[in-house]
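Below: a set of structures, written as structure tokens.
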Structure 1
Amino acid sequence: MVEKLNDTELSEALENCAKEPIHIPGAVQGHGALVAFDTQFQQVLACSENIENFLGCNPEQLFGKSAADCFAD
């Protein structure tokens, strides 16, 4: 059952959540991966170590590739 909060309770809950430390900084959740591109999507600048599970190539193969190259059929 979902508890409904009034505005004050919601504000307090969000404030408390914002104070919680990040438990695993620099990590990507196991059900996802990260690929960071330049502002024009022309070059991979960074990616998570598990990217091979999703795109079938290791991180070193992605650096410098465009979004079109990475996600082509």
Structure 2
Amino acid sequence: VYFYHDPEWRSRSPGTFTIQKEIEYAQQTGRRHLYLGYWIKECQSMAYKGRFGPREVLEFYPNEQEDPVWVPVDSD
């Protein structure tokens, strides 16, 4: 968790706003991927992250000589 806010701000969706700005920055700087940080699908406080896609998860943490293997995650 790298972002938190006053619960009274919930209606303003600060987490969603932050991701939108991160996407904008990634596009401006030519990045093809964006890491949204830790996500627990069942956690209500992190539900906003599930509205962005497509999503992939790292299958395993590779050593320095291996390429990472990313696996698509269903949107359900």
Structure 3
Amino acid sequence: MAIVSFCENNFVHGVEELVDRIEEELDGASVEIEACLGFCGDCAMGPFALVDEEFLQAETVDDLYEMIKKGV
């Protein structure tokens, strides 16, 4: 099972809705939400996640979801 990690500070980019979507739609994913993942510069730029510690970032949460789906 893939571990998908999110920074709670990144919720400003709509990531909270993405968390719900992943939990509902992707059986192969376990979601973790951390206070900070240490990618502060990237976090300020747009939505991102770590999938099994691999950094993924996209311009929109929909694009990020598609990237995560491929990695799960």
Which of 1, 2, 3 yields 22, 63, 14, 0 [P(r) over Cα pairs in 10 Å bins from 0, in percent, calculated]: 3
With distance in nm of label points 7 Å out along Cα→Cβ at positions 9 and 33 derived as 2.9, matching label from 1, 2, 3: 2
Computed 2.0 for distance in nm of label points 7 Å out along Cα→Cβ at positions 17 and 49 - originating structure among 1, 2, 3: 2
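Coordinate-derived values only; no laboratory data. Source: prediction; values computed, not measured. Cβ atoms are built from the backbone, for glycine too; each structure is taken alone.
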